[in-house]
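Asker: Dropping the structures in below, format is structure tokens.
Where a number appears in this text, it was derived from the coordinates with a stated rule and is not lab data. Keep in mind that what you see is a predicted model, and the values were worked out from it rather than measured. Cβ atoms are built from the backbone, for glycine too; each structure is taken alone.
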Structure I
């Protein structure tokens with residue numbers, strides 16, 4: 001069978017940085033999500049194909065002062081993960097990409113993606129807990145950084 005995992009806040013974690021008053025001032029890479037890495041490895045050891053399906057855009061390079069997270073391919077290499085393919089959706093709905101690869105189950109922290117997948121009914125979504133609204137915060141941070149680079 002084929003299984004897939006989102007990347008940000010599913011295979012890797014981010015955390016909020018807060019100022020002295022508790023206001024969110026940044027979100028930063030916080031390392032691998034060990035529980036989901038272990039699950040990925042167990043599924044692969046059972047003979048299943050594993051995919052990473054990420055909303056990231058391939059080829060975007062950010063200065064490490066903006067984001068210290070490894071690119072998916074680097075992450076796979078460092079942890080020697082048995083991943084068949086990294087699929088970049090460029091922020092688009094993941095469902096068509098999952099269906100093209102005959103994915104049976106998909107792990108993702110985005111409630112919107114999970115709802116779309118669940119409504120369709122052909123792939124079972126598993127929602128991964130993540131800090132509230134962190135994806136929107138990260139998306140805005142990345143967009144701002146890209147605009148500043150151009």
Structure II
């Protein structure tokens with residue numbers, strides 16, 4: 001049982017770190033391309049570590065339910081939007097505002113942006129590949145123990 005919990009914690013931590021890396025790349029590139037800042041300032045929050053970690057767990061579970069990429073990517077993208085909305089709403093109930101899309105033309109209640117659809121589809125596709133790689137690496141590491 002301990003190995004199962006350790007395996008889950010490790011995968012969740014990796015998903016959380018991958019999410020932070022992607023967010024920093026996205027916000028850094030946004031500051032360079034859109035804001036024309038040579039400083040390439042990134043913005044994130046420590047709250048995003050468990051959000052991305054548990055979100056990655058959810059996508060990994062969904063991946064096993066929908067093993068075909070043609071079905072997984074659109075369903076996962078919808079789940080990402082729903083999770084982003086629900087998480088943003090919940091955080092705001094506790095007075096925490098990690099992101100605010102109220103200024104965005106295609107924003108919904110300041111919690112999600114529909115124009116981010118292509119980016120979330122790429123994230124879903126990337127997590128599909130990451131789950132495969134992580135499973136192989138962690139299974140190999142487990143066989144060595």
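Asker: Among the shown structures I, II, from which was the value 12.4 of mean count of other Cβ atoms within 10 Å over residues 100-107 calculated?
Answerer: II
Asker: If relative contact order in percent (Cα under 8 Å, 6 or more apart) computes to 20, which of I, II did it come from?
Answerer: II
Asker: I have 16.4 for Kirkwood radius over Cα pairs in Å, calculated from one of the structures I, II. Which structure is it?
Answerer: Answer for the origin of the read-out: II.
Asker: Which one of I, II has volume of the Cα convex hull per residue in Å³, for residues 44-131 alone, as calculated from the coordinates, equal to 119? Intermediate results must be reported in sequence, preceding the final value.
Answerer: Details: I: 119; II: 92.
The structure behind it is I.
Asker: Taking mean count of other Cβ atoms within 10 Å over residues 20-27 as the quantity of interest, name the structure among I, II where it is greatest. If you can, show how the numbers build up before the last one.
Answerer: Numbers: I: 10.8; II: 15.6.
Going through I, II one by one, mean count of other Cβ atoms within 10 Å over residues 20-27 peaks for structure II.
Asker: If distance in nm of label points 7 Å out along Cα→Cβ at positions 28 and 116 comes out at 1.9 when worked out from the coordinates, which of I, II was used?
Answerer: It traces back to II.
Asker: Given a value of 12.2 for mean count of other Cβ atoms within 10 Å over residues 4-11, calculated from one of I, II, which structure does it belong to?
Answerer: Values: I: 24.9; II: 12.2.
Of the structures listed, the value fits II.
Asker: I have -25500 for helix-only ellipticity at 222 nm (-39500 (n - 2.57) for each DSSP H run of 4 or more, over all residues; to 500), calculated from one of the structures I, II. Which structure is it?
Answerer: Going label by label, the one that fits is II.
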